[in-house]
Structure P
Amino acid sequence: MRFWRWRSVLVGKLLATDGVKPGNKAKICGLSLFLFALNLSICWRFLRFDYIDKMGSIEGAYFAISRHLMESWRDLSWWPTWYGGIPFSYSYPPVVHTLTALYAALFPVSVPHAYHIVAGCFYALGPVTLFWLAARLSESLRYGFFAGLAYSVVSPSAFLIPSVLKDLDTPLWPRRLQTLTGYGDSGHVAALALVPLAVLLFDYALSKNRPRWYVAAAAGFAAVALTNWIGAMALALFLFSYLLARNSVYPWLKALGTGVLAYLFAATYFTPALVRTIQFNSQTLGGDFRSAPQNLLNVLPYILISLVFIKALCEKLRVARHTQMFLYFTLLTGCICMSAEWFKLPLVPQPQRYHLEFELGLVLLFVIPVAQHLDSLNRRWKFACLTVVALFCLSQVRLDRKFAKTMIRPIDITGTVEYKTAIWFDRNLPGQRVMALGSQAFFMNAFTGSPQLAGGFEPANPNWENRIAQYQVATSDAGGEQSAAITLYWLKAFGIQAIAVGGPHSKTAYRNFIDVSRFEEIGTLVWREGDDSIYKIPQRNDSLAHAVLAADLVKTPPDNGIDIAEVKKYADAIDNPSYPVVAYRWTSQHSAELNANLHTSDVLATQINYFPGWKGDVAGKPIQTRADGLGLLVLEPDCSGNCVVNITYDGGAEFKAAQWLSLMGLSIGLVLCVVPNASSILRGRPHAQPVGEIATAGTPASYAGGG
């Protein structure tokens, strides 16, 4: 009871404006619980099961991350499982997966079941936080509640975006639930639940102008960014819209300071190298978006001019500040979605994913004015309209639950080809590098620790040559008569011991492979079920390190999958029986021991991705580490005879700097919260009015945002 009392007081304070009094905390909590329970009833089936039959969902990759967090929480610097090895911070923003791992550790449920509970609760939380924000900014619990209710039962993007309507079949079904359950977009859905809360905290910080509330707002900003990358972009657009609705520079400066502190909190997951990697990869995932930066530069002046014109018009018409904010956010997210949908003009990578943000803006923009209009009606008409709204909502909830029943069905995971291939790899090739694509790659490490060439978060794949290899092996594009040989060279170069291949009638969720007959030429069939097979790839040994000469290395990165000359030379070298065999053994998640009888001229070519954080030594003497043309780690031991080489990944200078920045940010936040006079600069300016408290004497309520 104390927890709920504390929660009700806190929420009551956050929503407090002239129109929403702190004394309404019981009503606020009651309406919040109603919205949460309503949405939980819609997605309840999702919370009940370990595995559902949407094997095309990416949620298998999320299971793998949470599983790794539980098993290796003491050693999270390097993850050797995905993409030939990556820093763990490259796996995915951590909030949902960390909460999943904590829940699974604290309660007797499996990781998949814990994930469904966490993700389902975030789904139910989304309309609640939207209600809080809308209630505070509009200064009306009724208007905020109507916004949260509409967000719960209506998917407006389906009425405006043909591709969304085609995917849903009917505009009356819940798009958020489909993206959560059908595609596994839990990070995006969770971030959308946190965005209104982050903005709400910032608005409250402006009203109180106290350091601890700015720290809370910064934590809210960081939580969004650490949940989902697109959610971070949505937060940036929301804050820009919030600030644009103001007529003062001061809130912009406060937002900048809060944003800097938020970056310090989240710095370890936002290193410059990771940001560059995601920005680069996103341009070619889900479509070709390489023209997006230039398109944005071309269109941006028109967007800014339009915003200036709309801002001037809104000021002249004395439009409420919160309505202005919702209008700007809807226009910005609508530009992203609709320019790609209607004009085939992407302004950002993967623009189609921003339709969920567009929905949020549409609900806020239209529902509150409609609710205000209802207030102007006489009692009879108001009762009639509310009755229609109630009946519509009841009908929608019934439809949504029916949709959930057809969308969310449990499955015996042991009968799936994804499970069978993963278990075969683990039992027959334990610890050896394998390859699978699509749903098999997503779910591979949900069950086992088998290291693989692919993974579950392609935007953070740090090695472009890895992506080339995956594409060429899957498609044999332009390989011609040499397609089988080219495929074999790529597999050898990246240390693949076996590959799971699906034909045209594969039971996997995606048919990634073209011309599967070539695998009969290059590998040995070791498992088959229907049109799904596993082929053993001929390799000299199962080591991830090979002694070769420097001249054998790939020096120039291949431009494409058939630029194979240097790859062939390297593949032949690691198969050369006259070269020493290297024993490779992981000693931890981030370190390994290599043992071989070497010559001074030998170099050790590993099949692990190179990062500046890799260090090597022979008998305590540091050795040179570098990358070859395939982006893989090369060691120069300069050793003769029986040599033991130890390698360790320590994160490198960039990651260490990010850790220090995060520590500095936490220290600053602690000081601002604990020391009353530590931030006199923050409190030295006049009291800043938030959007939700802009009403002044003599200002019409409709202009100020009152209800």
Structure Q
Amino acid sequence: MRIGRPLFALVLAFVSTSAGAQSTVTLEDIRSYPFPQNLTAAATGSRVAWTVNEEGRRNIYVAEGPGFSARKLTSYDRDDGQELTSVTLSADGQWVVFVRGGEHGSNWDDQVPVNPLSLPTPAKLQLLSVLFAGGEPRVLAEGGDSPAISPDSRTVAFEKEGQLSTTRIDGSAAAKRLLTARGDNGDAQWSPDGSRLAFVSSRGDHSFVGIYSSDSTPILWVAPALARDESPRWSGDGTRIVFIRRSAQGGAPAPILQRRPSEWALHVADAATGSSRRLWKAPETLPGSSGGANLQWAAGDRIVFLSYMDGWPHVYSIDSRGGDPVLLTPGNYMAEFVRLGPDKRFVYFSANTGPDRDDIDRRHLVRTRVDRAATEVLTPGAGNEWAPTVTGDGRYVVFLGASAQSPARAMVMPVDGTGSRAVSNSPMPRDFPETQLVTPRKVTFRAPDGLLVHGQLFENAGGAAKKPAIVYVHGGPSRQMLLGWHYSDYYSNAYALNQYLASRGFVVLAVNYRLGIGYGFDFQNPAGGGMRGASEYQDIRAAGEYLRGLPQVEGRRIGIYGGSYGGYLTALALARDSELFAAGVDIHGVHNYTSEGGRRLAMSQWQFEPTDRDSAAVLAWRSSPVAYVSTWKSPVLFIHGDDDRNVRFSETVDLARRLDEAGVPYEQIVIPDDTHHWMLHSNNLRVNAAIADFFERKLLRRSP
């Protein structure tokens, strides 16, 4: 039995016992799951580390083969909103380095301290280290971020105030500034022998790759050009660097209705002289423009990278001396969490593929060679698996896994994939209601223009003959909801809430609309999407129509909710189609593409020539919920934190004022000092309870 519940537990109790379908599941119980992230392994041995968020108490856990029993390494015991990121194990496995604080999932101010407790003196961003064997964490630098541990496990390079500094990993000496260079300097990469440091110096419309050698040696700028150079990676012998070169910003902007490819290429540089040659240029097509991620130098002098060039985000490799790239992952699926094994001969990744036809809405671990396509699905089945990490001794694959009923936890299996098991002693509440959760069912339906749309349907057996229904709309928009617990903490929470709403008697449809990932380039990059016409909205309306056509759904009691981009589409649904959507919850949504905040979120380069400006502004306005306030009739609940660093708080303030003027009913929950991702677990519970209560009042207990 839990003790010390916060005051809002009264709201939770009300929601969990109000009229409707009978259920013993409570919001507090279904959100009690621990969430693991940041899985990493030492370069030698079998030691691994990861973070776990247990109802807001975030800590480092470690384990070691062959037993792999989880052990809590830190003892942070408050729901204080201070996240743990950049978890790194030293090569010798003796130290764990991490960052505490900030908001690293944000679009801006990621290193600015967060203060959701509204303390008079906010917590500081800290770079820390702790012995794998145990002990108190040591503060290496206030304000330090993005650590990189030297190959000899003694020194940590890190970013602070746009410059690079170093410190001893044991904290035995004060940190010192390594270099001062113009621009914002980061992405530090140690050479294999630890004598030099490659980094990126971002300078607005262009960026350089630099190499630092010593205090007395000038920085070597690698083939500086009118370009944006990024992602430097060392060859195994330390003589060369591969990096990505993209076009510099500038030039005539493309008209708003026109999509045109951007240029990027792989370059290989001599690390002694800085001279470089172009190894390969991406195709000048729209899919070819999307790529240049997960750059890694593999065995056999091959370079591995991710590209959309064949219409799917696939892994390729190319000989560092030249030639054509080799597609390592053929098939209609996407690759994520791409990592090399310690011998650098195999690539491990997660993908929405497998022997089951519904695997397109799941994630499984896959392995292939770096020199040819030889893919093996290591974890087939009905679960979701991601973040594969091979231990330094090459014997085990440690990963995170979940199912439709079981939330994510750390897992381990032999490197040959002959069977997996949960890491023992992993935290999980004994009373977590796994047996009371449903298995969502994959469904598809057609949008008005004929596009096939995918979704997951949550429904409890029994209950009323006619049930209210809810459409859930994810954010991003480059996300995908899955047939099971999600690999993102934000969408794991959404999955939990959808399960809870189903337990309360709602039929819930999570819709994977166009602009999302998982279904190929054309699906993710549709014509007329976003501020170019909101073509994706027809998928949302089609989801509502699909629910209205189900025999068990009461067609006049369909709601909708979503956060971020999902909040945008929720607002658009209520504004355009109040007849279909009877009520909605808009969580930190974008509402006006002609506002400064909307423009920043819509396009990285909001630039128009004079001849295009008027038509672009009109189209952006017509793609915005604020353009349809006159037809908005349904009640809405607005929820927003005012330290949101992904969507401007002003987006909700402005829309609420417009609804006031139009006489449209709305409710509001404003959470001071919390961010887009509800850094406090208590705030997350409060938001979930408010959503459930709103829909119960507006849909479940209302007569049709």
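Some points to look at:
- Rg/Rh (Cα atoms, Kirkwood Rh), for residues 449-616 alone - structure with the largest value, from P, Q: Q
- Value 18.1, calculated as mean count of other Cβ atoms within 10 Å over residues 121-128, assigned to which of P, Q: Q
- Structure (P, Q) behind the derived value -4500 of helix-only ellipticity at 222 nm (-39500 (n - 2.57) for each DSSP H run of 4 or more, over all residues; to 500): Q
- Per mean count of other Cβ atoms within 10 Å over residues 329-336, the highest-valued of structures P, Q: P
- Read-out FRET efficiency 1/(1 + (r/R0)^6) of positions 113 and 145 (r between Cβ atoms, R0 = 25 Å, to 0.05), computed value 0.20, structure in P, Q: P
- Per Rg/Rh (Cα atoms, Kirkwood Rh), the highest-valued of structures P, Q: P
- With distance in nm of label points 7 Å out along Cα→Cβ at positions 377 and 553 derived as 7.5, matching label from P, Q: P
- Comparison of P, Q - label where relative contact order in percent (Cα under 8 Å, 6 or more apart) is highest: P
Every read-out reported here was derived from the displayed coordinates using simple, explicitly stated rules and does not represent laboratory data. As the structure is a computational prediction, the values presented were derived from the model and not from experiment. Cβ atoms are built from the backbone, for glycine too; each structure is taken alone.
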